[in-house]
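What follows is a set of structures to go through.
Laboratory data are not the source of any read-out in this text; all were calculated from the coordinates shown. All of these numbers come straight from a predicted model, not from anything done at the bench. Cβ atoms are built from the backbone, for glycine too; each structure is taken alone.
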Structure I
Amino acid sequence: MTSRERILATLGGRKPDRLPLMPITMMFAGDHAGIKYRRYATDHRALVEAQLRTAEAYGFDYVSCISDPVREAVDCGAKARFFDDAPPAPIEDDALLKDKATLARLKKPDPLGGGRMTDRVRAAALFREKAGDLLVEGWIEGPCAEAADLRGLTSLMEDFYEDPGFVRELFEFAVNMELDFAREQVGAGVDLIGMGDAAASLVGPKLYEEFVWPYEKRMVEALHVMGTRVRLHICGNTRPILALMGKLKCDLVDLDWYSPLDEAREKMGPGQALLGNLDPVRIVKDGTPESVTAAIAECHRSAGFPYIVGAGCEIPRGTPPANLRALRDYARAGRNGPQ
């Protein structure tokens, strides 16, 4: 099987020749290629080069357009801090929607309008040209994460209680914008869209079910109508919402290390493809090849099939290469069923 075939077989519930390997790398990839992160996040050519070099060096089955969560927000007019060698970050105390009335005047940015979203679409197209047999992943923000970038995380959390109507209007804006963005990445040739909704782990199960889940569900269904597959990644502790996440019917659920994989399998059912979920710092960065191998074997045993090898979140910069090679070697060992 090719790398792309291996991942698609797993997502489709068919046994691959071996386990796919799909860890998230951003700063690690930039460091591996000797590229400062400002350039990685702002020049699609640098991102593509770093991803391809990292995938080749460590035997990954995919490459990804992911770099940071503020592409869409910046194109909307939000302020962000850019650093020489760290990811861009929103300026929370000067958020674009600090005044809620601004939302009524806010226009969706054109994903092909020459901004940061366009740069990601160009990355997708360049990957399609150069990635060969690797699966190509695009990326968008989920409704809660994007709303937090536009409104400010603290203000958004207060809005759930003080102005739920505004939250719904903001989520509506975010969903429509993100689907436009995804459509252009799909058109550029990605095989799968990753959806990151980190802030969703902070709202609690009641608010998640009432506010966040319906919009995530709309996004997943719309992405499937586009003909693409969906990888969901929610950073943080998602144990209270695992069953709801399973009902989204994503092709792949990428779990952070707080959420046990055996619980996820029980609550999401036998057909849900799972990825993860090693502690990125304690196990992947600070462990040894032997402890990484033991930990990923336990993840695999807990998850059963379908399962894809990866960490709980981004592979941290400074991770010893031998530890990442341990993930590669485990995936290559041909173990494609429950252990």
Structure II
Amino acid sequence: MSMQLLNSIKAAKIHGDIMNDLHDKHIVVPGNSINNIVDYIENSIFDKINYDSNIPLVGGCAFPVNVSVNEIVAHYTSSSNNDDYILKKNDIVKVDFGVHKNGSIIDSAQTFHFDSKYDEFVEYSKKCTDYAVSLCGPDVNLGDLGKDIEEYVKSKEIYIDNKLYQLHTLKELSGHNIGEYLIHKSKALPNCAIKYPVRMEEGDFFAVEPFISTCAESYYDSPTNLFMVTKNYNNLIYLLCGDELELFNKIIKQYLTLCFCDKWLEKDIDKFDFNIFKNIIDKKIIEEYKTIYVKKDNYVSQFEHNVYIKSNGIIQLTKNKYY
């Protein structure tokens, strides 16, 4: 068993325990706030993985906790630049977070709801992810897998508040394979039928995450709180000098190529200067990720599992008692 797989199994245990706690300890409930939920998850990761701020890349949060409510699809986290939000009974909430052990990343998500009117919608979403996981394995054509996911979802209709909705996959979003310190390595796992003749291979780690929605299209808008150093930063670092290079080196030491957020920068980087940071973004060495939405008064559900591709099947890394 490879060290990456062993570390992934350790990270998956921590991730699953925290996801279960979100239910059992009534963390994701009406009346609690996004900021509180994010803080609870981050602190739980740090505690369970024995995070050491002196050697941050040994283990910790693989990316900022995403808590995306209603028409928000993904990439929303707490920030000093965002107003906090208190969850309501009518909300549908996607919670997506990551744990890493020595760069081996577990990236898993589930949807919470508090009103029975969403039961059927959320159940279809959960079943779709389970169906997609069941199709994974060595030599699976990823384009064909996307077609199967889309066909499954398009066959479903639901009523919410006496309104009939056709269900869709969000085509702009996809699953992905995972590398060490790389949340998106090199392969996509489409959620729709496209020509993509790339295959799963033995040794691959995949995040399987169909996004199911009552709306067919998504779009990007503010806020922008998530950032990541580009994979080929070594080829671009010559563009930096002085204060830019000093700040970039601090970011590499803290996060390497893991995703991070503005809240972490303010906490982790001594004398952080956003203007210098913006200069590095402008030189395309750090990428920024806007929040993703569907049209208001629509709904989105997400369940995400991680699988390891074996020579004769898969290891499902993230299955637990709630999803």
Once FRET efficiency 1/(1 + (r/R0)^6) of positions 74 and 138 (r between Cβ atoms, R0 = 30 Å, to 0.05) is calculated for every structure in I, II, which label goes with the largest value? I
Assign the value 0.05, calculated as FRET efficiency 1/(1 + (r/R0)^6) of positions 98 and 274 (r between Cβ atoms, R0 = 25 Å, to 0.05), to the correct structure from I, II. I
For distance in nm of label points 7 Å out along Cα→Cβ at positions 42 and 242, structure among I, II ranking highest is I
For relative contact order in percent (Cα under 8 Å, 6 or more apart), which structure out of I, II has the highest calculated value? II
Looking at mean count of other Cβ atoms within 10 Å over residues 258-265, point out which structure of I, II has the largest value. II
Computed 13.6 for mean count of other Cβ atoms within 10 Å over residues 154-161 - originating structure among I, II: II
If helix-only ellipticity at 222 nm (-39500 (n - 2.57) for each DSSP H run of 4 or more, over all residues; to 500) is computed and equals -9500, the structure in I, II: II
